[in-house]
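Values quoted throughout were computed directly from the atomic coordinates according to the rules given, and no laboratory measurement underlies them. Please read all numbers here as calculations on a predicted model, not as lab measurements.
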Structure 1
Amino acid sequence: MIPKWLRKRENLFFIVTGLAEGILTALVLAAGKILDPSHPLTASLGLKIGIAAGCPEAVVFFAAEYARQRGELVRIEQQLNLTRHGRLASSRLGRTALLDSFGAALVSGTCAFGGACIPLIIAGLIPSVGWEAIGIALGCLAIFGSGIGYGTHSCKTCWAVALMLSGAVLAALGAWLRVV
């Protein structure tokens, strides 16, 4: 049974964007380190990259969601021809928008953190060479893509392949940039 909060369309948006962004950020940031056999990937690096992906994600999604909800309140005020601007935003609706935005930021940031660090931690715990870490991250993207296809009643294979290809391109970019 899927929890009610997870089934809400708004939360699904933040979950999908957080997980995808987290995994893709991990591939860009860590690909250079992953492919360098002289410096093996560690679980602590996976946690650091998870934090580096999750914190900005939470800030961006708080700002975006709060601006979207406040913008809706302004639009409603204009449609109702209210003479004083900002009354809805300063009401209980404004406080609800603030709390909803914090919730969205928490969901998205947590998903980005998990999406970034889980594949890297798994790869860091396996004593091997780096290509396996990229394979694990691409596998996570494929599973995630299949889930998106299932949830949207669309081609699961198309979603899986599209996310894997985007991950492979970003891993190649990360290997070229060697950020970490």
Structure 2
Amino acid sequence: MTKFNAYFKPIFFCFAAGLIFCAWQKSWIIFNFHTVDPSPYQNSKAHKRSANLYFWQNHQWINEKVELLWCTDQSTNLSNLIQAWLAVLNETKADQIKITLQSTLISETGQAAYLSFNQNPFDKEDSTYQKLMLFESLLKTIRSSNLSISSIQLLVQHHPIQDPHLELELPWPVQGFIKQ
């Protein structure tokens, strides 16, 4: 009997290991070896905060107030702010594909922010003035939120936006260019 166990244990072990490997290859079993970073809201005190969203419409600034969840993580705050701004922007452009924010990155110094969208927020048929005012409304929204960001770079699918009217391959200062 012990001779049978001596042969049976390695065969059983190899069979079980092969079965587990086959299940893993077929994605019936998924091993997850990385640790998940806690949400920025878990390690900090998050609170509701009022934010102003600005838009240029009918030759005037439109201001809309929204409540946002605010925490100590500047990237999360910027992302929440831009997503709220885009939600209102998408409401005004009901006939077009919705623009979404793919990712937000803030430089190590905390001065530059990179915003990657799923598509170009500027329409091809828009004039330079319309594009400039759309970008200025984004800058004015960020400026009013009192984030410590000094420049913004817009990206589409993590690549600089190519535009024939505006130079968008370099970051733009948050203070903008229009003084009003």
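Which structure, out of 1, 2, was relative contact order in percent (Cα under 8 Å, 6 or more apart) calculated from, if the result is 38? Matching structure: 1.
One of 1, 2 was used to calculate Cα extents along the principal axes in Å, for residues 17-104 alone, giving 69, 38, 16; which? The structure behind it is 2. For the read-out helix-only ellipticity at 222 nm (-39500 (n - 2.57) for each DSSP H run of 4 or more, over all residues; to 500), a value of -28000 was computed from one structure; give its label from 1, 2. Going through each structure in turn, the value belongs to 1. Can you say which of 1, 2 returns 202 when volume of the Cα convex hull per residue in Å³ is computed? The value was obtained from structure 2.
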